[in-house]
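Quick heads-up: structures coming right below.
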Structure 1
Amino acid sequence: MGSRLLFQGITPENHLAAVRYVLSIDEPDEIIFSTAFMNRGGLQQIREALEPAAAVTTIIAGIRNGITSAQGLLAALEFGCTVLAVDTGSRNVIFHPKIYFARNATTARLVLGSANLTIGGLNSNIEASVTMTLDLGMKDDADFVADILAKIAGMRADYPEHVFSIADAAAVAALLEAGRVVDESIVAAPTPGGSSGNRDLDTIPKMKLKTQPVKRPAMPPAAAAPAAAPAAPAAAPVVASVPAAPVRDQLALVWESRPLTRRYLTIPTGENTNPTGSMLFTKGAMDDIDQRHYFRDEVFSGLDWHHDTAPGKEHMERAEAQFRLIIRDVDYGVFTLRLSHNTRTDTAAYEQSNSMTQLHWGEARPLVAREDLLDRTMYLYRDETDPDSFVLEID
């Protein structure tokens with residue numbers, strides 16, 4: 001047995017290379033991947049290595065965990081894998097093992113540790129696993145492989161109601177409709193781990209890992225399950241006074257920045273530079289928007305906009321909105337912040353497709369004008385039930 005520790009992020013090595021190595025085993029007889037969380041973004045990273053071996057690959061993924069997505073399950077089917085789901089029937093108990101295993105007639109390869117089948121697990125997070133190459137001609141190695149296979153088979157045999165096959169897209173759609181998997185195109189809003197009224201207590205910079213970041217790909221919405229006539233008269237549905245909806249789906253991601261600069265954060269570039277106190281909403285990481293109109297006409301369209309009455313500023317529209325500010329998973333509360341929009345279309349800035357809408361930081365500026373937030377990402381979420389409410393997250 002040859003084994004070593006893979007310490008992703010702390011070293012330049014990542015799980016993506018390790019999993020691709022597992023898949024590259026010659027003439028594989030069997031490949032088994034077990035993961036708590038799986039999405040299409042993760043599977044896309046290994047697609048070229050996975051598809052040639054998909055016919056002998058079984059992927060076992062946990063569901064009912066708020067992360068495994070319909071798109072991820074569909075991708076595994078699309079690539080040709082056998083797909084199993086594990087549903088514990090409880091949010092307090094989740095399927096959590098991460099195993100990447102392949103064997104042929106003489107050898108087995110194994111990655112066993114903390115990495116899920118997601119972009120974060122394969123590359124972006126700090127993860128640790130033991131990687132092993134096993135000689136099936138050696139009794140200890142052969143016995144270890146037999147133990148792995150027997151316990152996975154035992155789980156399937158002992159829990160047939162909870163470990164089940166996903167045969168096709170209709171089965172995936174049914175899980176989505178039941179709320180047991182998520183739609184990866186809906187970006188989850190932050191759920192802060194704590195709250196504070198003192199920004200000075202948390203100034204730690206972002207940890208610079210040794211792996212290269214991978215951008216999360218855009219994801220099309222998942223299709224709902226097709227309607228089917230019931231075989232027998234169905235009981236009348238129980239209808240709540242308020243329709244059921246995922247708790248965080250009230251918040252929709254409407255903008256994502258590029259790495260934050262001094263200009264975004266209103267940090268002066270030198271001793272003689274005055275802070276602006278405001279931030280223009282630019283395209284950021286959203287290349288498919290027209291920044292001249294998107295923010296005023298779509299993101300903030302529900303606000304109560306008024307034209308400025310000052311002489312020479314009648315072309316400026318003003319509005320206010322409520323912004324909850326979350327920085328590095330800490331909730332600093334809700335601030336009433338002003339927005340401005342330049343309605344003129346005959347200026348050089350407009351003709352050059354520059355941004356026309358800006359946010360004035362006001363009393364929140366001391367929280368964001370900080371060096372430790374440089375190069376981080378800002379996310380803007382809109383409360384779909386309240387046009388005046390937004391969440392600004394920096395992480």
Structure 2
Amino acid sequence: MTTMAPHTDAASAAPFVEKTPLERYVAPEKPSLVGVTRAQLAALLGAVGVPEAQRKMRVQQLWHWIYFRGFTEFDQMTSLSKELRATLAENFTLARPEVVAEQISVDGTRKWLLRLPGEVQDKGIGERPHEVECVYIPDTERGTLCVSSQVGCTLTCSFCHTGTQRFVRNLTADEIVGQVMVARDRLGDWPGGTRPSDGVIPTGDRCVTNVVMMGMGEPLYNLDAVRDALLIVADGEGLTISKRRITLSTSGVVPNIERAGAEIGCMLAVSLHAVRDELRNELVPLNRKYPIAQLLEACRNYPGVSNAKRITFEYVMLKGINDSIEDAKSLVRLLKGIPAKINLIPFNPWPGSKYECSDWEQIEKFSQVVFDAGYASPVRTPRGRDILAACGQLKSATEKLSARERMALRAMAMTD
């Protein structure tokens with residue numbers, strides 16, 4: 001077996017330095033009502049003259065039309081007066097991110113390149129709107145939507161393709177919720193909608209049954225917006241995705257882990273990937289700021305953690321790096337006392353990566369050690385590899401396309 005020794009140079013021991021955002025968010029001239037909280041919606045209605053005595057009812061009506069029915073035009077909202085509909089259309093939109101390109105994998109995974117509604121340009125690459133990627137992973141019984149929280153990423157995990165991008169800015173709550181809305185639009189996932197005829201689609205009532213904050217960005221470096229967005233996604237009178245079916249994944253922003261549990265209450269996943277600080281410093285440089293011991297202590301104290309609400313530890317399998325039997329035994333010792341399951345993730349190669357995926361035989365041996373210790377240790381099936389939609393690969397090839405090619409992809413997405 002070919003082995004690769006981890007780097008031990010000064011860089012791996014240097015203090016962790018976060019990327020700074022290249023841009024600040026500038027809201028569109030007409031704000032969208034998608035992604036605002038109930039309290040914010042009431043305030044916006046008050047600002048356009050809706051009497052206080054009517055606001056609670058109007059909020060309830062709008063919430064139903066926006067999040068349960070998925071309407072995109074105020075004129076469709078027949079329970080509102082014509083005058084109110086006209087006022088809303090004059091002052092607000094129901095805009096979602098725009099689908100620039102859609103790719104469908106041979107395994108049914110769908111990846112969307114989404115252009116954000118704001119017109120802020122990234123000075124570093126010329127006059128181009130901000131774009132993020134969102135991935136839908138279907139199965140016969142459920143459909144999981146992988147949502148982004150940042151344009152680019154704050155972090156620089158060495159095995160992650162997305163981590164090679166610059167960090168442009170945090171997404172707003174409406175841009176996060178908007179990804180869920182776009183997915184439901186594209187999948188016909190509203191009452192009376194028409195589902196796609198191509199690819200794998202769940203057989204149940206809903207196409208999007210689960211949401212994971214595992215797309216571009218580190219969610220806990222954008223906690224306020226992520227919290228507001230996920231509470232809207234979980235609202236029982238709208239999108240109604242249970243908090244037990246929402247998972248927030250973090251590389252280990254320790255101070256915000258407890259806040260996420262208390263303020264959101266969703267499931268937690270931790271990108272661990274190593275059992276020794278020396279190696280994790282290289283794979284997940286954030287570890288230099290919040291080492292393994294601090295991270296696991298925060299996990300032990302995660303609000304609500306129990307055998308019924310286990311923390312998922314993600315562990316990417318890197319050939320000759322972190323996949324030895326001794327690593328497996330150390331992993332079991334590290335997690336002792338934490339209600340947990342361990343997702344073993346075969347590494348997804350990407351152009352320029354210095355890592356290789358562990359041999360399948362070695363992954364099975366590693367998994368057996370973890371399983372024998374009493375932990376569920378599923379090996380995550382790689383999905384969407386042919387469209388760079390798999391774990392750690394959200395860096396769109398469309399960044400390199402010419403303007404003509406990008407326009408062609410956009411036209412295809414609009415006519416699908």
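Suppose you compute Rg and Dmax of the Cα atoms in Å for every structure in 1, 2: which one lands on 25.3, 88?
1
Identify the structure, out of 1, 2, from whose coordinates FRET efficiency 1/(1 + (r/R0)^6) of positions 188 and 276 (r between Cβ atoms, R0 = 35 Å, to 0.05) was calculated to give 0.15.
On the way: 1: 0.65; 2: 0.15.
This value belongs to structure 2.
Upon calculation of distance in nm of label points 7 Å out along Cα→Cβ at positions 60 and 116 from the atomic coordinates, which of the structures 1, 2 produces 3.5?
Going through each structure in turn, the value belongs to 2.
Using FRET efficiency 1/(1 + (r/R0)^6) of positions 20 and 308 (r between Cβ atoms, R0 = 35 Å, to 0.05) as the calculated read-out, with 0.30 as its value, let me know the right label among 1, 2.
Among 1, 2, the structure yielding 0.30 for FRET efficiency 1/(1 + (r/R0)^6) of positions 20 and 308 (r between Cβ atoms, R0 = 35 Å, to 0.05) is 2.
Using the calculated result -9000 for helix-only ellipticity at 222 nm (-39500 (n - 2.57) for each DSSP H run of 4 or more, over all residues; to 500), pick out the matching structure from 1, 2.
Structure of origin is 2.
Supply the structure label, taken from 1, 2, corresponding to FRET efficiency 1/(1 + (r/R0)^6) of positions 140 and 220 (r between Cβ atoms, R0 = 35 Å, to 0.05) with the calculated value 0.15.
On the way: 1: 0.15; 2: 0.60.
The structure behind it is 1.
Throughout, read-outs are computed from the coordinates displayed, never taken from laboratory work. As the structure is a computational prediction, the values presented were derived from the model and not from experiment. Cβ atoms are built from the backbone, for glycine too; each structure is taken alone.
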